[in-house]
Structure P
Amino acid sequence: MDKVDEYPGNPAVPQSASPDATIGIPVFNGENYLEEAIKSALCQTADDLELVVCDNASTDRTAEIVKDHAADDPRITYLRNETNIGAARNYNRVWAEGRGRYFKWLAHDDRMKPEYLERTIPVLDARPEVVLCNSRVDYIDADGTVFDQYDGILSEASHARPSDRFAAIVLKSHSCVDFFGLLRRDAMENSLRHGTFHGADRAFLAQMALRGEFAHIRDPLVEMREHPNRYTRQNISVQARQTWHDGDRGRRFEVPSLILYRKYREIVAQEASLTPEERRRCNQVLTQWWFTNWNAVRVAVDGVSNVIPGFSTFAENAKVRLFGAAPGHFTKR
């Protein structure tokens with residue numbers, strides 16, 4: 001990655017050498033909502049934090065917005081990639097540049113409520129077995145109005161046994177909002193983080209489930225925005241989603257659902273902390289995977305979509321019409 005621009009904020013004010021938390025915002029052409037996201041991070045009541053913003057070669061006012069805030073707040077570091085390296089590598093770069101004990105990704109169009117860190121950091125401080133803490137989510141529309149609330153998966157995946165947590169993440173239908181929870185940095189070392197395929201957030205959560213317990217706060221402390229320009233609205237074909245994740249390298253034959261399954265198998269095989277019994281139970285979960293949540297059908301649809309662009313969109317719309325949207329997904333916003 002080419003670090004062609006680094007703007008570390010006002011150097012006249014000293015920064016914490018190792019803040020409690022790093023908030024990372026990966027962004028590409030985010031002028032529409034970026035300022036709201038930045039302000040929500042800087043207004044945290046637990047303010048021992050740093051904000052790392054990595055601009056993926058934006059062509060709009062993204063750089064101007066971040067630099068204006070960085071000039072007044074030393075907690076902000078602005079980075080810019082010379083070319084668009086794909087969303088996955090940009091997500092991973094903000095993690096790599098961070099120094100906090102805990103880490104949270106924040107999408108440029110989402111917002112944190114002021115007490116998010118104040119409520120989540122003490123949970124991780126008090127419970128070393130917990131690797132991820134997140135709250136309920138308020139869904140907001142393009143204007144910032146709350147229209148729904150979503151619980152995420154953590155309340156159903158807070159088990160002591162790794163295989164039970166793994167099963168909840170892998171087999172239950174859920175939106176991957178908890179990918180944006182507060183995580184232990186050391187638990188993220190040598191992990192998938194954000195992979196270069198659609199569904200990578202699901203694989204990362206499954207890997208974290210093998211490494212430790214999850215904690216869930218019942219109050220909504222984050223706001224996720226549903227709007228027409230959201231990634232899932234703009235990139236609906238297999239090819240478009242792969243390019244979003246992997247940049248120009250994404251324009252090739254891919255079967256994302258099959259890649260996801262293979263990643264599940266890899267993390268189960270490679271996780272050193274698993275006992276033989278837990279590994280066996282996780283592999284049983286992966287056998288069930290083919291028969292839950294339309295996964296076998298989804299693998300076939302993804303394959304066909306490489307030959308017939310748009311087929312995955314047709315199939316997904318047909319499923320929604322017949323059976324309704326999956327939890328945490330909205331079709332009319």
Structure Q
Amino acid sequence: MTTVSRYTRYYAHSFIWKVTRMPQPSATQQELNAILSESRHPDSMALDTMSTSEILSLINREDHTVAGAITQVIPQLSVAVEAIVDRLKLGGRLFYCGAGTSGRMGIIDAVECRPTFSVPDSLVQACIAGGESAFIQAVEGAEDNPALAAQDLTQKALTANDCVVAIAASGRTPYAVGALQYAESKQALTIAISNNPKGVINTLAKHTLSVPVGPEIITGSTRMKAGTSQKLLLNMLSTTVMIKLGKVYQNLMVDVSATNAKLIARAKRIVMQATHCSEEVANDALCSANQNAKLAILMIHSGLDNTHAAQLLDTHHGFLRAALDATTNKRK
């Protein structure tokens with residue numbers, strides 16, 4: 001045997017021995033390695049050496065990709081919205097469930113629905129792993145317990161008419177998994193929002209909205225692009241649901257809850273925009289309608305008093321356009 005072949009054989013055996021003796025990644029590490037949002041972004045490998053302007057430009061460039069990724073799931077989102085509307089018309093409620101950033105995105109969207117659309121606080125709710133205090137202070141360990149989600153939804157008395165949207169960037173968060181499993185046991189409508197096409201929650205929900213926004217510029221920091229995508233999706237979902245429930249006329253939030261000076265002024269402006277009336281007329285109508293912009297608009301357009309206008313709105317399930325059409329047809 002030649003010297004070269006002896007050395008080649010020696011180093012080959014040495015390499016094989018080292019590889020076989022190297023510690024193998026744990027199951028958790030293997031799972032993380034398979035998650036798209038946990039991978040490293042090739043354009044940010046030298047992030048700590050970049051100038052402030054370069055860092056900001058990179059973040060902005062990556063943020064621009066999020067809306068495009070969401071475009072791909074609009075067909076699935078459309079079907080999910082219609083299904084949610086059907087359940088809410090039956091008296092159901094909409095629940096967002098998530099941990100960490102995902103849970104906070106759910107809370108932000110839920111609490112904005114009442115003042116924007118004058119819906120009861122109970123209609124759109126959010127559950128976050130670790131409870132409401134986790135919105136302000138992280139309770140990281142809570143997300144690892146799927147039973148906590150079942151416990152939270154049990155306290156909400158979940159029914160078959162309700163809808164549960166589980167949110168998890170990784171698609172594997174146990175709290176989100178538990179929420180879907182419990183919802184399924186109650187025959188509630190299930191929707192999954194994730195940023196990982198291979199996430200387990202995608203297999204547990206009736207409707208799946210998976211938006212792979214790719215690696216974050218800081219590896220694993222899913223409060224960035226993943227969080228942005230979740231915020232956009234929830235905005236689209238809840239806004240469209242409310243439009244389909246008659247909470248918008250033209251492009252005006254006619255069900256705005258006028259609870260402070262700014263919102264009272266907004267309600268007046270909405271009435272003026274919808275009817276082309278003067279500020280004085282809008283103000284009088286709102287006073288008569290107890291600051292209900294939708295009712296004030298119907299009163300001005302139809303000439304009906306408060307009581308009869310309210311009855312007409314109820315007849316048309318709160319849809320202002322249908323009520324207006326009814327008064328127009330009646331005059332014909």
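Quick note: the coordinates plus some simple rules give every number you see, no bench work behind them. Quick caveat: nothing in here was measured; it's all calculated off a predicted structure. Cβ atoms are built from the backbone, for glycine too; each structure is taken alone.
A value of 0.25 for FRET efficiency 1/(1 + (r/R0)^6) of positions 92 and 148 (r between Cβ atoms, R0 = 25 Å, to 0.05), calculated from one of P, Q, originates in structure P.
Can you say which of P, Q returns 3.1 when distance in nm of label points 7 Å out along Cα→Cβ at positions 44 and 316 is computed? This figure was derived from P. For the structures shown (P, Q), mean projected area of the Cα convex hull in nm² is largest in Q. Could you figure out which one of P, Q the value 0.95 for FRET efficiency 1/(1 + (r/R0)^6) of positions 60 and 180 (r between Cβ atoms, R0 = 35 Å, to 0.05) was computed from? Corresponding structure: P.
When Cα Rg over 2.2 N^0.38 Å, for residues 188-283 alone is calculated for each of structures P, Q, structure Q comes out greatest.
Here helix-only ellipticity at 222 nm (-39500 (n - 2.57) for each DSSP H run of 4 or more, over all residues; to 500) was derived from just one of the structures P, Q, and that gives -17500; the source is Q.
Here the criterion is mean count of other Cβ atoms within 10 Å over residues 36-43, and among P, Q the highest value is seen for P.
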